[in-house]
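Next up: the structures, one after another.
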Structure 1
Amino acid sequence: MSWVTDVILIFNVAEQYDDNEELLDSVSALDNINAWLEENDYGKLIDIGEYAGGGKYMQANVYGGAFNFLKINEFIALVKDQQWHEPENVQLLIQDEQESRFTLHTLTTE
C-alpha cells in the first residue's frame, strides 16, 4: 500500500552563490533537505529543471520528487528552517494523494 505526496521545490539561482558571488559546489539548504529525506528512507529531491522544454536554461532551480507516506508537516518545517539566502524567493508546492492540486507554501508572508 502507498500514499504518495508530490513535492516541487523552487528557489532562486542566487542560492548557488556565496556572499562574494562565487559559485558554490552545492546548495546547503537543499543538501540538508535531501539528507533528512534520505535519513527517513524517502529518497531525495532531484533537479527537474533540466527536463524543461525550450532552448534556454531555466532561471530558477526546480527540484521535485514523489514520496511515500511523507511526514508533510515535518517536511514543511524542515524547508522553512533552512538558511536560505533569499527566503522570499523559495516556493514549496505539495500535492498529497487524493488532492486535486498543489498547495503553495512560502517562507515569508510577502
Structure 2
Amino acid sequence: MTRVKKGASAHKHRKHLLKNAKGFKYGRKSKYKLAKDALRHAWTYAYRDRKVKKRDFRQLWQLQINEAARKLGINYSRFINGLKKKNIEIDRKILSQLIEKYPAIFEKIVEEVKSK
C-alpha cells in the first residue's frame, strides 16, 4: 500500500480554521492549537446564546409592557389576563412596538382590557 501524507489536506484544514478565528486576540488568531480551542468555546456560546437571545428579548418586552400598562393604571399580569379573556391576540413583541411607535393605540387596547 502506498504511503499517504496529509500535508496538503491538513494545511487546508488549519487554514480554514484560522480563517474562522479572524478577529480574535493574541495567539488565538494565529496559532492553530489556541485557535481551535477558542473556536470550540465560541461556537458553543454562539449556539447557546441564540436560544438565550429569544429569552432576553421576551423579558425586555414584558418589562416595557408592564411599565406602560402601570402608567395607565393596570399591572402586567392583569393586562395579559384581560387580553386573553377579551380574545385579543397580540403578542408581546407587537405590543412593545405599539408602545414605542403608537402609544395612542396601546392606550385604546388598555382601555378595552379595563372595560368589563
Structure 3
Amino acid sequence: MGDIKIDKEELKTRVIEAIKTIFDPEIPVDIYELGLIYEVNIDDKLNVETVMTLTSPSCPVAGSLPQEVEDTVANVFGVKDSCVELVFEPAWSQEMMSEEALLELGFM
C-alpha cells in the first residue's frame, strides 16, 4: 500500500476549515474570522505550526484555547504533527477581524 500524496495547499484549506469550528467563548465568532490566527505553516513532512494570539493576554481561555487549536489541527486528515505558537506581537485588535466577523457582531 503506497503513501497517499497530500497537497499542502489542500491540507492548509482543511486545517483552516477545522480551525473555523473553534469559537471564542465570549464572542460568537470563530477564532479564524476573529483574526486570532496569524499563520498556518505546513512543512514538507506535513507538520503544521499554527501561529495565533488571544484577544488579550488575560483571556479566560488562555490556558485551553491554544491546546484546543493544536488538538483540532492534529485531527485533520493528513496532518502528521501539530504545534501552536502563541504570540502577542502584533497585539490583536478589531481591525484584524474579517468582514464576516464584523457583520456578525454588528460593527458594519
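For this structure, a couple of remarks:
- Of structures 1, 2, 3, the largest value of distance in nm of label points 7 Å out along Cα→Cβ at positions 8 and 64 belongs to 2.
- When relative contact order in percent (Cα under 8 Å, 6 or more apart) is calculated for each of structures 1, 2, 3, structure 1 gives the greatest result.
- If distance in nm of label points 7 Å out along Cα→Cβ at positions 16 and 48 is computed and equals 1.2, the structure in 1, 2, 3: 3
- Looking at mean projected area of the Cα convex hull in nm², for residues 32-95 alone over structures 1, 2, 3, structure 2 comes out largest.
Quick note: the coordinates plus some simple rules give every number you see, no bench work behind them. Computed from a predicted model, the values in this text were never measured in an experiment. Cβ atoms are built from the backbone, for glycine too; each structure is taken alone.
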